[in-house]
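Novice: Next up: some structures, all given as structure tokens.
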Structure 1
Amino acid sequence: MRRAAKIDATQLQAVEDLRRMGYSVAITSAVGKDFPDCVVGKSGTDALVEFKTPPYLTGRGGAISRVTIHDLISPGQREFAANWKGSAVIFAYDAVMVDNEFTRRLEARLRTYRA
């Protein structure tokens, strides 16, 4: 029997915030096999998102932590992201990080279309 998917502490709040920001969000945590936590969409574009709990909330590192978000990605998640043929997986602590990266990608796509 499969265990229930572990949800990072920040995921539920981030999903709520993303929906308030106008994103469609499908929670995919239960898919398993290192598939990202959510699929988000806005302005005709989609992205896979993997939420991570910041080190200061997990006890990993002190007040000034040298642990980065990339240190929190599991080997399986790394492998999934490396082999995914779609757009790069967004790894984020919160909705603001997702929105910033998503917006950067949209703007880059627009620059490509205009060129």
Structure 2
Amino acid sequence: MTKTTHDNSFLRTVQEYRKGELLTDLSAAMREVCEAVERTKKPGKIVLEVLVTPSGEAYTYRPEVSIKLPKQPKPGAIFFMDEQHNLVREDPRQRSMEFTVVEGKQPETTIAEAAKAVK
């Protein structure tokens, strides 16, 4: 690599690309990744890929910003396996209990009132 007097040429090119659009895109990517990293406590990534191709006597500069956001793992859920090896929510080995509604008189005191009386 040859050192030139234009040590800031990369930054200058990034700033000048489409009137600062690349810097805006990079800033938005940084905010999005930082928010996801804070939420998940896992690392994220911002990638700036620049393709430079000859175009006659000039060169085409084509940047691409991509991000890799950390993902929050989905919570697990408890299931049971039936005899046909299907996952089901209720344990097939456990008997089901039948409940019936009992009509009756409402208690004269509430639980809160009874607790106060005990104190």
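Novice: Could you figure out which one of 1, 2 the value 24, 17, 15 for semi-axes √(5λ) of the Cα gyration tensor in Å was computed from?
Specialist: On the way: 1: 24, 17, 15; 2: 67, 25, 13.
Traced to structure 1.
Novice: Rank structures 1, 2 by relative contact order in percent (Cα under 8 Å, 6 or more apart) and report only the one at the top, that is, the highest.
Specialist: Going through 1, 2 one by one, relative contact order in percent (Cα under 8 Å, 6 or more apart) peaks for structure 1.
Novice: Comparing structures 1, 2 by Kirkwood radius over Cα pairs in Å, for residues 50-97 alone, which one has the largest value?
Specialist: When Kirkwood radius over Cα pairs in Å, for residues 50-97 alone is computed for each of 1, 2, structure 2 gives the biggest number.
Novice: Next question. Using FRET efficiency 1/(1 + (r/R0)^6) of positions 10 and 74 (r between Cβ atoms, R0 = 30 Å, to 0.05) as the calculated read-out, with 0.15 as its value, let me know the right label among 1, 2.
Specialist: Only one of 1, 2 returns 0.15 for FRET efficiency 1/(1 + (r/R0)^6) of positions 10 and 74 (r between Cβ atoms, R0 = 30 Å, to 0.05), namely 2.
Any read-out appearing in this document is the output of simple, stated calculations on the displayed coordinates, not a laboratory observation. Predicted, not measured: the structure shown is a model, and the values here were computed from it. Cβ atoms are built from the backbone, for glycine too; each structure is taken alone.
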